[in-house]
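Rule-based calculations on the coordinates, nothing more; no lab input. All of these numbers come straight from a predicted model, not from anything done at the bench. Cβ atoms are built from the backbone, for glycine too; each structure is taken alone.
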Structure P
């Protein structure tokens with residue numbers, strides 16, 4: 001018998017073009033959808049009944065997706081989307097509309113925030129919630145469903161800040177909604193709605209939101225107003241304690257865009273983590289210009305086992321052009337300090353920056369070898385490569401023409417970071433594909449094949 005559910009939150013399954021062992025598999029389906037858990041936590045605090053379906057984990061498609069929706073009979077469906085699953089978000093909306101034509105459909109997340117027109121044009125999505133979603137979705141629930149108990153009047157849709165919707169054939173964009181200044185006012189993410197044991201890295205924790213840096217290929221800063229808003233240290237430790245005591249999670253992933261941006265705060269968090277009865281093990285994302293030997297020592301003592309660094313290129317000229325704000329010496333130092341403490345350094349790099357050439361790609365490949373050579377044990381320094389991809393909202397996409405970028409497609413299914421969707425001034429999509437094959441061969445030492453691909457040193 002179908003449930004009468006107030007709100008069903010769905011994180012759409014990834015593109016069918018995305019191989020399960022690809023870069024995308026490390027992001028979609030590896031950790032629970034933290035955004036959906038935050039939304040659910042806030043909606044539950046307002047009295048609504050809520051469930052979450054993670055399409056990336058459950059591989060929901062076709063009949064299984066329709067069945068999952070029918071079983072829950074939701075009155076409102078919230079669809080969360082990044083670029084690589086954007087088309088599937090539209091398909092899920094179509095399924096929902098066919099199964100429950102009376103249900104209201106709200107889309108949100110990074111991709112809809114920048115591409116709301118195309119989602120509304122499908123005719124299946126009623127409203128797009130822009131940028132941060134907790135307060136917006138709660139107001140939309142009050143508008144469409146009324147408040148739990150039915151004791152409050154519904155608001156006017158046009159008065160809901162931070163949304164886009166269609167009215168009489170026109171797209172209405174309401175006033176922007178300020179970002180939440182005090183993140184501690186939000187309830188803890190609703191982890192109990194997620195089958196945590198089914199994830200490879202279930203212990204995801206977000207200690208803050210946003211990024212204050214200016215990389216031209218990343219949408220994190222535009223999404224956050226180039227600010228890094230942080231939970232208090234007390235709130236972070238409270239959430240870690242819940243992860244440990246209520247959910248049995250002793251391996252954590254601090255998923256902030258740059259966890260190490262505030263060194264004093266990180267050191268205080270580490271001091272508090274050391275006080276736990278049993279040792280914790282955790283990983284995080286950092287920047288090479290925000291770590292010091294002292295900070296890394298604090299992190300290691302508190303249980304940090306690995307740090308992901310955005311290295312991006314082995315060419316200083318390229319780093320400067322993409323506004324990364326770091327230099328080669330800082331990269332070498334950060335990786336060496338990390339290695340010296342016995343932690344792993346996971347370095348992400350890209351091919352296809354606007355000014356990349358065969359020569360700068362060669363510099364990047366050589367730099368990756370140099371970084372891997374710092375390892376004191378097998379795999380201690382890992383270098384992962386992606387192809388530069390013009391995501392909506394990025395400076396790269398918004399200024400593609402002046403940067404010499406030719407965008408070959410806006411088929412979001414193909415925005416996988418392992419398939420080229422651009423030509424640059426100096427490199428074609430075919431060459432970028434060869435670069436990826438070349439770095440794979442380079443990892444196993446086949447230098448002759450690498451040279452034959454035109455991506456050698």
Structure Q
């Protein structure tokens with residue numbers, strides 16, 4: 001390689017990339033569909049998904065995003081405990097590797113607090129540091145293998161307006177996995193009838209056909225489908241029917257034969273799949289056991305509310321009741337006869353109230369939007385090219401998730417530092433009163 005020119009080396013690297021990408025597409029669009037394991041388009045649900053409508057805590061349904069939040073809390077506590085143990089209660093003169101890691105993270109955030117909050121850094125840093133480490137745990141967790149990809153199979157087609165869940169697409173299954181034989185296929189449309197048919201199967205009320213019955217139905221389907229294809233092909237070539245009508249009649253035949261052995265089947269199987277006693281023609285969807293906590297708006301709003309109330313506490317802590325003058329500027333109203341423009345100061349204060357509550361929306365939706373979009377991006381990349389390529393986007397997501405944790409923590413720091421600063425307008429009022 002050292003004797004080659006830059007152009008030649010570039011051509012070799014480019015050729016390797018082309019071969020790798022070609023292999024990725026070949027596996028995704030040929031190998032996986034042939035085995036019934038093509039990547040299924042995930043069902044995108046905004047709220048956290050409950051495991052079971054009967055599984056509640058304090059009247060609230062327990063969701064996979066709540067599980068993620070609890071696991072993140074545990075991870076943070078373990079991190080703190082290990083740092084404390086490694087540093088021997090922060091008394092170790094020669095820090096170990098884990099203590100160095102903890103000091104780098106903590107030192108970085110404390111340095112940011114000193115630069116922005118100055119003398120108030122020691123008051124704000126505990127909240128800001130905790131938010132940063134917690135969000136790192138929450139955001140990075142969704143990148144771990146199995147998170148948002150391994151879960152329980154549920155019947156598709158069920159709508160629950162109380163929790164905003166409406167799963168309207170699904171796939172049949174083979175054993176413990178979804179049966180997906182078409183690349184770039186988003187699933188079969190499912191309704192309440194499909195859901196109830198699936199539930200009857202899960203509850204054991206739908207009898208399972210014997211292998212002999214499946215073989216007989218598959219033989220009959222193979223014979224009838226071959227004859228139908230011959231007839232439809234002639235009509236298609238003659239222009240009497242369209243390709244869509246061709247496919248529709250084949251699908252109708254498959255469904256008719258499948259229903260002869262599976263009661264109320266939602267989809268029709270081709271003969272080779274119909275023979276498999278583990279193939280079930282009802283529609284299922286996978287609900288992840290754990291889903292990224294920050295992809296649930298409930299968590300981001302909750303964290304934004306904590307930041308919002310902490311900002312007010314810091315403001316009152318530093319300034320006392322005078323903190324609220326920036327919202328309702330009573331001195332400006334009382335000084336209208338001498339300073340008519342004080343009315344403008346009062347109106348600005350009212351707008352400050354709107355701006356203050358706007359921080360809740362700004363903090364929560366920025367974090368939620370980026371995390372939710374990142375999860376969809378990874379799902380789409382896995383859906384399009386399931387092999388190798390998603391790894392590139394996981395690397396990018398590590399950067400994005402870290403930045404979002406930092407942005408949320410730093411905005412909380414900036415807003416808190418601003419709340420603890422004095423009001424110049426109020427100081428000027430006192431100066432004028434002293435002069436008189």
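One of P, Q was used to calculate Kirkwood radius over Cα pairs in Å, giving 27.1; which? Going label by label, the one that fits is Q.
One of P, Q was used to calculate log10 I(q)/I(0) by the Debye sum over Cα atoms at q = 0.11, 0.22 Å⁻¹, for residues 194-329 alone, giving -0.43, -1.37; which? That value comes from structure P.
Here helix-only ellipticity at 222 nm (-39500 (n - 2.57) for each DSSP H run of 4 or more, over all residues; to 500) was derived from just one of the structures P, Q, and that gives -10500; the source is P. If you rank structures P, Q by mean count of other Cβ atoms within 10 Å over residues 314-321, which sits at the top with the largest value? Going through P, Q one by one, mean count of other Cβ atoms within 10 Å over residues 314-321 is largest in P.
Here relative contact order in percent (Cα under 8 Å, 6 or more apart) has been calculated and equals 23, so which of P, Q was it run on? Intermediate values should be presented prior to the final figure.
On the way: P: 13; Q: 23.
The read-out comes from structure Q.
Thinking of P, Q, which structure, once log10 I(q)/I(0) by the Debye sum over Cα atoms at q = 0.11, 0.14, 0.24 Å⁻¹, for residues 114-217 alone is computed, gives back -0.51, -0.80, -1.25? Matching structure: P. One of P, Q was used to compute Rg and Dmax of the Cα atoms in Å, for residues 10-265 alone, and the answer was 28.0, 88. Which one was it? Structure Q accounts for this read-out. Which one of P, Q has FRET efficiency 1/(1 + (r/R0)^6) of positions 226 and 346 (r between Cβ atoms, R0 = 30 Å, to 0.05), as calculated from the coordinates, equal to 0.00? Source structure: Q.
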